[in-house]
1. Quick check for you: by FRET efficiency 1/(1 + (r/R0)^6) of positions 5 and 133 (r between Cβ atoms, R0 = 35 Å, to 0.05), which of 1, 2 is greatest?
2. I have -10000 for helix-only ellipticity at 222 nm (-39500 (n - 2.57) for each DSSP H run of 4 or more, over all residues; to 500), calculated from one of the structures 1, 2. Which structure is it?
3. P(r) over Cα pairs in 5 Å bins from 0, in percent was computed and gave 2, 8, 11, 10, 9, 8, 8, 8, 8, 7, 7, 5, 4, 3, 2, 1, 1, 0; which structure, 1, 2, did it come from?
4. Of the structures labelled 1, 2, which one yields 32 when relative contact order in percent (Cα under 8 Å, 6 or more apart) is computed from its coordinates?
5. Comparing distance in nm of label points 7 Å out along Cα→Cβ at positions 13 and 101 across structures 1, 2, which is largest?
Structure 1
Amino acid sequence: MHTDLNRLVSLEAIRTLRMRYCHHLDANRMDALAQLFTEDAVCHVAGAGWTGRDAIKAGLSQAFIDFDTEQRGQYPFLHAVSNHWIEMLDDDHAEGRCYLTDWVTQRPAGENPLLLLGVYVDEYRRVDGEWLISHTRLDVVWPS
């Protein structure tokens, strides 16, 4: 019973980790976002790739600047994740996938707000009792 409960707690911590990523990214909370990654994490998004927490923070911060064309101070997209599937590899390692529906928030009313559909392919590692993202890749499935 204790092992099952620990597994459920780990699964929920990992699931919440990806949701926190989306909220921090969309709200331009890059310091909080960076803390969701291991120090040696690898991140591949939209053709760009960064290694290390500081490089990931810098890369995602620059993406924010590049996309916030109206200078509203918030990401012009709304990241929504679902269908999170997580496989526990051992007590401190897991891998998972979840679907991303990415909405554009700065398009005129009446235009299709859908930007892309994708899949986050992740590896997670528990460090000092906390689950963090150690490797992430966004595979865009639409538009192809």
Structure 2
Amino acid sequence: MKNYYLVFLIGIISLTLYSCGKTTDKDRAIALVESEYESSSRDLNFNEAKLDTLYNISPQAYIDSVKKGNELDITLAELESQIKHLSQAESDSVGLISAKLTKERYRLLNLKKIKPQFIGWKLSGVSVRGNKQKVLSFNFDQEITKIVP
């Protein structure tokens, strides 16, 4: 029983030492920016820096477009069911509205085809010391090995 505790204790200590020695994505991004700007006269402040993921389309925008598309489908179905009971002038007006909604629905369907894809990282909120108004941001590739435009 004593051996189990000893193995468990050694495992926890090993795991703690390993996790302390491992750098985070944010640390790697900061080190890359520092190496890029080490010959510069700018003194960068990373206290407020935040590392975020970059997508070709944000996942929330994708979800919102799918939701709005589903709502438009319901609205269009209601319009089509009511158009039969309207006079010609009212029917024409509703038809114009329906056409605009259908055009918007096709645009949203095209957005739905574009799945969110991870394209890299963005380090934002990097300020220049002595100049509070100047805030920089940097984009990185997926592995955080280089700064990209």
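1. Numbers: 1: 0.90; 2: 0.05.
Going through 1, 2 one by one, FRET efficiency 1/(1 + (r/R0)^6) of positions 5 and 133 (r between Cβ atoms, R0 = 35 Å, to 0.05) is largest in 1.
2. Details: 1: -10000; 2: -19500.
Attributed to the structure labelled 1.
3. Values: 1: 2, 10, 18, 23, 20, 13, 7, 4, 2, 1, 0; 2: 2, 8, 11, 10, 9, 8, 8, 8, 8, 7, 7, 5, 4, 3, 2, 1, 1, 0.
Corresponding structure: 2.
4. On the way: 1: 22; 2: 32.
Corresponding structure: 2.
5. On the way: 1: 3.0; 2: 7.0.
Going through 1, 2 one by one, distance in nm of label points 7 Å out along Cα→Cβ at positions 13 and 101 is largest in 2.
Laboratory data are not the source of any read-out in this text; all were calculated from the coordinates shown. All figures in this text were calculated on a predicted structure; none of them were measured in a lab. Cβ atoms are built from the backbone, for glycine too; each structure is taken alone.
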